[in-house]
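Asks: Each structure below is given as structure tokens.
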Structure I
Amino acid sequence: MAAYKAMWEDAAEASRTSDPKHPRLDDHAEKNALWLLQYVMQQSRKAGVASQGAPRAAPTVVKSSRTKVELLDCLDGSKWMKVKPGGQADGVPGGHYRTEATVVRHSSGQWKVSKLYSAEAGSCMT
């Protein structure tokens, strides 16, 4: 779970400038998860927005083994707001997102999120 939570911290940092090549994005994410985070940053950059704040992750383990953990979360993005240049909110409040993730352990011992799916805002309730 630590790698999953750290991935969201990395994403929050990258989202402050909507940088799809931010050096922290691949610290805790790879494959599909990394692609998704980079895609979101690219779309935000195209739209001319960045983000303030950070999401709050509170995942639960759905299935686990020595080398793989599957997580389910109702990611709280209510404090992770998109902002226009100058810091004005874009008028779209964050929400709660049903999020599924697979975290894998590498031979080096490092855990990384390799699969990530996040549904639309309002797709879960806390």
Structure II
Amino acid sequence: MIETLFRTDDVPTADRVDALRDQISRLHAPLDLTGRPVADYHAEMRLLTLGSVLVWPSVVDPVVIRRTPRLIRQCDPELFHLSPIVDGTVGSPMNGKDSVFGPYELRTNHSSHLLRSVPEPVGSRCGP
């Protein structure tokens, strides 16, 4: 098992969303972060690598996380991602339906699948 910890507190405020995008893209697969992050954006990401399975308990301020067909074509490491929701909720389309995951629930996805993850409600902190 390999553990990686990333905190935006270690990055200048203006660079935090870009730093998070770069970190996730490097450790998981290329992703796009969009939306209107709060002025003092905060994220803490813990990543546990168990072979081709990633366990990703994280706390992030709301921002939309997307993995588009273009990003999948760019790089698909064929990883399975388990995301335990710590607090708040995360909306994510699954199998053509909108799903909402709350505290103590587990959201999953595979790097070869489209992803649109929306931490909600605005102002709360939740896992991606």
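Please treat every number below as a calculation from the coordinates, not as lab data. Since the model is a prediction, treat every value here as computed from it, not as a measurement.
Asks: A value of 13, 48, 35, 4 was computed for P(r) over Cα pairs in 10 Å bins from 0, in percent; which of I, II is the source structure?
Replies: Numbers: I: 14, 45, 32, 8, 1; II: 13, 48, 35, 4.
Answer by label: II.
Asks: Match the computed value 10.9 of Kirkwood radius over Cα pairs in Å, for residues 12-59 alone to one of the structures I, II, and report its label.
Replies: I
Asks: Which structure, out of I, II, was helix-only ellipticity at 222 nm (-39500 (n - 2.57) for each DSSP H run of 4 or more, over all residues; to 500) calculated from, if the result is -8000?
Replies: Comparing all candidates, it corresponds to I.
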